[in-house]
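Bear in mind that the values in this text are calculations on the coordinates, not laboratory data. Every value quoted in this text rests on a predicted model; they were computed, and no experiment measured them.
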Structure P
Amino acid sequence: MLDGGFIHGSTVLVSGQAGSGKTTFAMQFLYEGAKEGEHGLFITLEQDKDKLIADMASVGMNIPKLKGITVIGGSLGEVMRYRKMVKAKLDDFLAEIQEVVCETKANRVAIDSINLLLMLFEGEEDKRFALLSLCSTLNKLGCTVMLTCETQENLALSWYGFEEFVVDDVITLMNVKLDHYFKHALSVRKMRGSAHDKSIVSYEITPKGLVVYPDDVVIPG
């Protein structure tokens with residue numbers, strides 16, 4: 001579906017409603033890279049690191065056993081308290097991320113989620129500039145970046161309405177209602193420099209991670 005995969009040094013936005021598997025998708029992106037010898041950095045603002053690692057074990061990803069993945073962060077509340085204590089600015093935040101990327105030699109970086117991160121900045125102009133600066137900083141370091149984004153409804157691309165214009169690629173994860181049940185569906189909505197598949201297809205979150213079925217086309221009701 002991706003016409004060979006994500007382009008090295010690109011930024012990918014993975015959007016979806018609660019329970020669609022965004023965190024699993026992002027961690028699997030790092031996990032598959034680590035299996036090939038690449039280093040991954042996962043920055044979580046959603047949940048406790050230990051709980052995240054336990055959740056990933058339930059879908060076949062043993063993070064402690066597979067070397068090469070670093071998990072940092074915690075709840076947004078901790079980040080907000082940190083910002084108030086030190087009056088951290090964008091430059092401070094970017095410098096800290098850059099330092100961690102260099103220390104871990106990360107080739108792939110995932111941030112879960114970008115909506116929570118942008119809450120640290122006031123006004124749309126500041127939020128957009130922060131996202132641009134973040135993507136630019138990580139791309140210059142040679143990182144391929146994946147950002148998760150929670151949305152309110154299927155087919156929505158972002159939370160604030162500008163994120164999809166800043167990134168290179170956009171993938172939407174959906175919970176589609178079919179008769180008497182819901183089905184996971186995925187679509188590659190945007191991919192710069194690639195003749196990607198534009199179908200809406202099904203996927204499952206399995207004990208072996210997220211599995212996509214590109215031949216199973218889904219028609220949303």
Structure Q
Amino acid sequence: MLFAYARARVHDYLAQHADDPAVRADIALLRAEHAAESARSSDVPPWDPEAYLYWLMDRDRKSTGLKALQGRIWEAGYRTGELKGKGEVYPDVRPALVRWRDAGKRIAIFSSGSVQAQRNLFENTTAGDLSPFLSGYFDTTTGPKREAESYRQIAAALEQPARAVLFVSDVTAELDAARAAGLRTALCVRGRSSDVSPTDHPRIRSFAELA
């Protein structure tokens with residue numbers, strides 16, 4: 001629902017916020033991404049911010065500029081009341097967040113979605129507002145999710161030694177990068193078994209399994 005909402009409002013949002021410095025910065029980032037993409041591929045459309053955004057969305061690209069704009073569109077939707085839907089979370093998530101907070105653990109998120117999009121989602125979930133449990137948000141401005149340096153930067157931002165940080169993901173390549181940076185890892189499979197590639201990362205099926 002959220003992605004369809006953002007896609008349907010790209011044209012109007014860009015027109016209405018053409019002079020917004022934050023949006024102009026996003027467009028400049030997209031233009032740089034477009035130039036780099038054009039050098040690698042011949043199927044990229046000629047530069048036009050709207051056309052390029054649709055092209056990225058059609059390919060589910062984890063573009064930093066795209067994710068930033070999607071987050072801004074969602075924020076506007078929540079602010080005006082147009083967006084009323086709640087993000088789905090598993091039943092074990094809120095109890096785990098409560099348990100970790102009460103134990104003095106710091107909880108942070110690393111997502112390909114922008115920091116603003118993450119805030120929007122965690123403030124509006126089927127389990128209520130989960131944002132008070134989170135002390136850090138990281139997106140691809142930190143770096144790609146499959147590169148070890150991104151996780152080194154996150155540990156430094158959290159002011160923690162790498163081995164003190166546990167990174168949980170359902171993507172093995174991300175866990176490989178985190179482990180290369182010295183973080184501890186856990187693969188969350190959420191009911192999957194045979195469709196998960198062999199890996200030596202510890203597996204969990206619920207946050208209830210994490211101390």
Structure R
Amino acid sequence: MTYTALVPVKTLATAKSRLAPYLSQHQRETLVLDMLHHVLHVLLDNSLLEWVSVVSPDPRVLAQAKTWGAQALVEEQKGHNSALQAAALREQAKGVTAILTISADLPLLCTSDIQALIEQSKQHQVVLGSSLDNSGTNALLVCPPLALPYLFGSDSLHRYLDASRQKHLSSVVLRRIGLAFDLDTIGDLRELQVLRSESRDEVELAACDLAS
């Protein structure tokens with residue numbers, strides 16, 4: 001199987017707006033790029049991923065992604081899901097057989113999280129990495145590519161599961177801290193500081209599989 005990864009990123013000017021009361025524009029932009037750098041480092045470290053691409057309308061994001069070794073894909077369509085659909089079509093044309101779409105704001109993501117997604121894809125056509133509240137989707141691995149439309153947004157996890165059932169696609173949900181912990185609020189930022197003060201092994205033992 002041939003895998004590729006897509007990482008969508010909004011414009012830096014609008015990123016992490018919920019943190020605006022606490023962080024300056026420059027601080028928010030730096031935070032976004034730092035998390036993107038981390039996610040790309042983890043993805044590029046996996047030899048099974050043929051390509052890792054950042055999808056964004058922001059030239060600064062795309063330029064930085066290229067310096068970190070990722071491909072830069074300019075958004076061809078407006079709207080999160082439409083832009084990803086267009087990017088996935090381009091990736092599919094390269095002959096890939098599975099596409100991983102993953103959030104750029106996963107500061108605890110590690111290599112074993114990507115390996116777990118890929119391992120599950122050998123048995124399931126749709127592999128989902130859930131958010132902490134089990135309603136959102138932070139990672140989506142689909143084989144074959146575009147077997148499902150992009151449905152990111154409110155309650156996306158359940159909508160992906162419903163769509164998988166309707167199309168008779170085998171699906172599974174992974175609940176791991178590295179995939180689930182995204183950073184959007186000041187509470188998330190404080191929690192991240194707590195988690196980083198503990199060892200990675202302790203975090204994984206306590207919460208790597210949140211629903212098991």
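A value of 14 was computed for relative contact order in percent (Cα under 8 Å, 6 or more apart); which of P, Q, R is the source structure?
So the calculation was done on Q.
Given a value of 40, 32, 27 for Cα extents along the principal axes in Å, for residues 69-188 alone, calculated from one of P, Q, R, which structure does it belong to?
Computing Cα extents along the principal axes in Å, for residues 69-188 alone on every structure in P, Q, R gives 40, 32, 27 only for R.
Figure out for me which of the structures P, Q, R the number -12500 belongs to, where helix-only ellipticity at 222 nm (-39500 (n - 2.57) for each DSSP H run of 4 or more, over all residues; to 500) was derived from the coordinates.
R
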